[in-house]
Structure I
Amino acid sequence: MGAPPSAAGVPHVLVVEDEPDMRMLLSDNLEFEGYEVTNVQSAEDALTWLERHTCALVILDLMLPGMSGIELCGRLRAQGMRLPILMLTARAQESDRVFGLDVGADDYITKPFGVAEFLARVRAHLRRTTPRAESSEEIAFGDVKVHIRRRLVTRRDRRIRLSTREFELLRYLVAHRGEVVSREQLLRDVWGYGDQAVTRTVDNYIAKLRSHLEPRPHDPKYIVTVHGSGYQLLV
């Protein structure tokens, strides 16, 4: 099952994957990035390990022998575990991914996937488990810098002039970076609309932000669409 957590301050990742080649690929790349890694082959092994150890993130395959990844995710949430869960799936159907999110997964990534995207999602979710002061006022991604207190956004050291609503949307995405936020959530928290609001406003403003901040707005790298669920800032 791998070694228990050892190095203080180093995020520990639990990989639950029954395919040996995929398990080795995930573990090797995570260890290369400097994370502590434990890998197990089944949901049952994962439950046994989690009874005695803790981790910062679970990488969970959807299709496992015996108990499925969906069942394991639901059981962990029922036990009150709030650690982030990144689900891996070979299924392309939207309904499978939505079901995984509904039972408590924080994110999913469809096989086959690029290692760079996988590691970016890992970093994004681990930021959520790392305490950070609310006063952290500056983040950078690519050639973009966002200064929250100064309400200043620059790209290649040149100021990007955002409208008030564009900036508030960006600030919300920054505050929830790594999380999948729904259109309804954005309409409620950024626009103040009721739960029953139906509008393309969010999509239009996301497109505007991408035109300002993305290297290729039609193939976004940072402000990505999670189909059927919403949007996610990967930084």
Structure II
Amino acid sequence: METVISEKESNARYIAYIYASLRPIIDACGGKTFFSFESDRVALVVESENKYESYLRRLAEEKIAEVVCVGYKYEAFRKALMPAGIGKEDREILLAALISADFADDRRYVFSRLKGSTQYTVDGFFAFRLAPLRKKWESVIECVPTYFTQEKLAAFMSYLLREDAGEKVFVRGEEVFDKHYHKLRRASLIEEGVSGMNGVREIILSGAGEVECVSAPPPVQENFLKRYYAGRVSFS
């Protein structure tokens, strides 16, 4: 069975994210992966035995949903939101927090729209199948004040870190791991994954309710944890 996931070449990082997420599982199932390039597009081709088809397809759809709900959403919000009153670093915290706030609901919706195909054109799917989601994002953008203070950002982060916030994550430098010590990589969907804000973004995107640092965090990350995770951060 062959499954093809394609994107425009300028979004190749999305295909790289899907590949990195799926490859260990595909290998364990005895499947094969390779890339194809045509014109300005890149495609990941997954070959597997029929008995693994539905399982691998579901995993691929989950990762495509993450690409849309983090990568595409970040680009939509980055272009539209430049509120005065906060600096560059706080703006990136705000963008990551806006993504995280509705991530679970957005992902469920995107996943429900994929409907088990064998050919996934991610940019086309976003453009033609997700109009209600894009309208939802536009309504959120309209609600963000043009002047956004640090106090408002702190209040928004407090909302994300309410009592039912997510589980503990473990931080080593800029690397963030879940409770099973699986490395989290959603920040790689933003700005090609090269920004010094990636560690901060990863913590926010994880939905973590508690953070344990197993090594000294970089200055930007340490400042973020002191500001927003007081009483929720520990060091080992």
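Here, each number is a calculation from the coordinates, and none is a lab measurement. Just so it is clear, the model here is predicted, and its values are computed rather than measured. Cβ atoms are built from the backbone, for glycine too; each structure is taken alone.
Kindly point out which one of I, II the value -11000 was derived from, the read-out being helix-only ellipticity at 222 nm (-39500 (n - 2.57) for each DSSP H run of 4 or more, over all residues; to 500).
Only structure I yields this read-out.
Here distance in nm of label points 7 Å out along Cα→Cβ at positions 86 and 118 was calculated and came to 0.9; which of the structures I, II was it taken from? Considering all the candidates, the number was obtained from I.
When relative contact order in percent (Cα under 8 Å, 6 or more apart) is worked out for each of I, II, structure II gives the greatest result.
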